Structure 1
Amino acid sequence: MKLLEYEAKEVFSKYGIPVPKGVLIRAPEEIAAHLPEIGDALVLKAQVDVGGRGKAGGVLFADGATAVETARDLFSRDIRGVPVGSVLVEEKLAIEHEYYVSIAVDRSSRQPVILFADAGGVDIESAALADESAVRRVIVSPLLHDIPPFLMRELLGDAPKELAPAINRLYHVFREKDAMLAEINPLVTTPRGVYAADAKLIIDDNALARQGIAVNRDLSEREREAEKHGFSYVELGGSIGVIGNGAGLTMSTLDLIEFYHGRAANFLDVGGGADQERVMHAVKLVASMPGVNVIVVNLLGGITRCDEVAKGIIAADVPPKVIVRMAGTNEEEGRELLAEHGYRMLGSMDAAIRAAMEVSA
């Protein structure tokens, strides 16, 4: 789950990473009461979960005289289609130099990888693409509680050694908060010291309960529904809904749809032993997706009984056409039930996908 900037900065501050003085406001008029503590030179940042916020007009500068009007302007904007509901108001730092640092999981080594660049800011991606050597990287064993000094020297190069404590504390955040990404862009030097001028923190969804987070805000309503029922569910944007049991079978269904130049709307694995109620919820969930006009239910009945699956499909009673391929336990009973209610049950996955392609064309 992605934290908003103000939330990430609250975490960073607790770990001793210096952040600018600031306050979160939810209405333009709230800013006036906080001007004495923040100062006259201000940065107003829309708290929206979008990339490229600054380039999209989500970061504005103001002084005491223009603060309320600037805040009113920012609250009236949509940043890449997301309305602004809250704004982080911070002191404007006297920046001497901007750096970039991030920590993520290196999938090849399965260990934390720390990236550092001597030039941070909004164009870091372009700089990295233009010159790979502009970004230095080190791999750190997750068993280590601190970044070893020799790796820190390799990471910083000629950059000021005063950056090292902030980077090491960011590593503590990454480890202890079960993060997938911890980033400061830019990490800045000022006459008063080093500051995290921006902050990004993404927590592993599987660790939310351990981190005391009850609700994953990143999930859509359908994703929340899928999570409630224990489905493995991913939205893909096509018109052919897919329900399978087992990740391999469901992926094979997606692959065959792609082979026949179709577009799957989703991946939904109901898991083993799905009963009537579970299948009914799965079918209703997929049918609720915009643009879905046909659903392929592709299941192999081992501990899953085909007659239970058939009853679930019938109970769902959804508008999109449902095409079924089932094989295994109580297959004939399932076939008879489906036939009685006008559903098609085909003998192979290939035939089911071809039939679905005809409907979705």
Structure 2
Amino acid sequence: MIKAGIIGSTGYAGQELVRLLINHKSAEIKWFGSKSYINKNFSDVYQNFFKIISDKCLDDNMEKLAEEVDVIFTATPQGFCSSLINEEILSKAKVIDLSADFRIKDVDVYEEWYELKHKSPQFLKSSAYGLCEINRELIKNSNLVANPGCYPTCTVLSVYPLLKEGLIDENSIIVDAKSGASGTGRSAKTDNLFCEINENIKAYGVTNHRHTPEIEEQMSYAAGKTVKINFTPHLIPMNRGILTTIYASLKNEQTYEEISSVYDKYYSGERFIRILDKDVLPQTRWVKGSNFTDINFKIDSRTNRIIIIAAIDNLIKGAAGQAVQNMNIMFKIEETTGLMQVPVFP
């Protein structure tokens, strides 16, 4: 059994990690870390685990945790993992960080966008960007994986095949993304109150959302050249889910069948990517509670643009599910283990 520890287990992504791992046939949770709830029963924080989990929450001592487990998940704010990680920890346990600390390879870009001094830039080169369907081989051989952000996961997976094949103008990409409220985290903020979110939709982080450089970096790797995009996220009044609509100009005229064959080339063997049938568009309700990414596209022959639409559950494929998928790859077990939940509806 893989012994797992979670630091930040009482955040939304952290408790999803707990929910997935307690039903994982090859893993067991040894450490429920939560600085805010030390010595409090985990099931008192999340009553859905009543009479399922009897463990108490522990502190965030990563060095001690590395002595007791095989893998550490850090579902923590930016700057936390990089402030504690060191060579000794990585020699004893694998680390999967759900924050942005190791997602962006250029430390100057990270510090500019996150307004934080990076505490351990020496690990940026050796860390793997944990977008499983694209970086599987890198993930297999890494002890430190940066779990991608939710918006970048949905966006990059959607457009990756088209960039790799050079089918779209890299300077024409516009990303319109919408997320449920769980994406803003569990901490108390006025903007997250029911009266602020209910019956409302709003754009935020316009031109300066922190996921922008992460998305651009991964798109640039795919395209083999620098890619800059317009990325605008929106908060909508639902608990979970992300829908992205991506607009891009085609370099040449393409048919539906030609584009479809490109997606098949890259994703036909991927269990968690579902390219939908022609004219069936992704919806968040059909991926809720699952690790699936639903993708489809339409070609606008009038403007010679392609519109790609994708949906994920931001807490699963966009966070905890992908983290477990990364763990499975790192420990060389069946990648789908613990992740084959059917989407929940209604």
Structure 3
Amino acid sequence: MITEQHGGNIFANPVQYDFSANLNPLGLPESVRQAVFDHSDLWEHYPDPYCTELRKAIAEYENYPAEKIVCGNGADDLLYRIVSAFRPEKALICVPAFGEYQKALSEYNCSVTEYLLSENNNFLLTDDFLEILKPDINMLILCHPNNPTGRCIPAELLGRIAEICNKNKILFLCDECFLDFVPDGISLRNFMHENMIILKAFTKIYAMAGLRLGYVLTGNPEYARKIQHTGQFWSVSAPAQTAGISALEEKNYLEKTLKLIPQERKFLQDSLSELKIKYYPSEANFILFRAGPDLKTKLLSEKILIRECSNYTGLDETFYRIAVRNHQENQVLISALRRCLHG
């Protein structure tokens, strides 16, 4: 069963600290905020439906051809447009994973096969996965690093998966929305073939969740055209396009992020260990752990919101996900966890 539950719903509860949404704790860059305001004269016109200037900026940033890039109203928008454009009959996903994969596929009557990641090896994808990657699969969707487990796909395995998908003409969609938080992370770009698509977003790394902006890198321009002509015509607003162009000019912001996240993730993991809380090693900007089934409610009483993970396939109400925030916020969370669990 698919349930529509996500992190970041601060409107349903009085929240002071939001650990449920995996956004950059540095917040929206001030240069991006200012750029959006400075270009407010564009708001009274329809936005460029092809995001021409934004795609040029992404092409330069990614060192990738602009004709193989498509922008959308966040990664979710592009996910649904990709499924709609290619209409796979049989797809393969790993679980637990972002619930919108299955929802998007199911809305187009696609038969979905789920590969269950094992808690026994901390939800790491292993070579066993290759055994079910059969030629009758039309589409493979993998998240790298995975949400909610925070595990990256080992580079050698990612290459082998790409090789099999290329050989069997399987459309491989790799969600790399969190890979920007991983220093020296290995992208599918290293193994790219024509039948592959990489999904990325400004949402997480630039804390632009409310502006809604994502993009895909396609293996060939025909795929890009197919995705571009599926879904709504004006898919990216003028403010979002301005924000994206400005964000790509940020350099120190990303350097600070890549220094902060590993440092604070270690602090949180060490603190969870001291509290005798079972957590799973993460390479991303969030951590999955297990605790009592009522922990979310207890923390809400302290105006702290975390992500309860029972709607992820393979997990139950004892699993939670927390974002890596700044040190002061992380200290607040650990103190609250100590009170909730140990009095």
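From which structure (1, 2, 3) was percent of Cα pairs over 28 Å apart, for residues 112-295 alone calculated, if the value obtained is 29?
On the way: 1: 49; 2: 29; 3: 34.
The value was obtained from structure 2.
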A value of 1.8 was computed for distance in nm of label points 7 Å out along Cα→Cβ at positions 96 and 304; which of 1, 2, 3 is the source structure? 3
Out of 1, 2, 3, which one gives 27 for relative contact order in percent (Cα under 8 Å, 6 or more apart) as computed from the coordinates? 3
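Each value in this text was obtained by applying a stated rule to the coordinates, not by laboratory testing. Being a predicted model, the structure only gives us computed values, none of them experimental. Cβ atoms are built from the backbone, for glycine too; each structure is taken alone.
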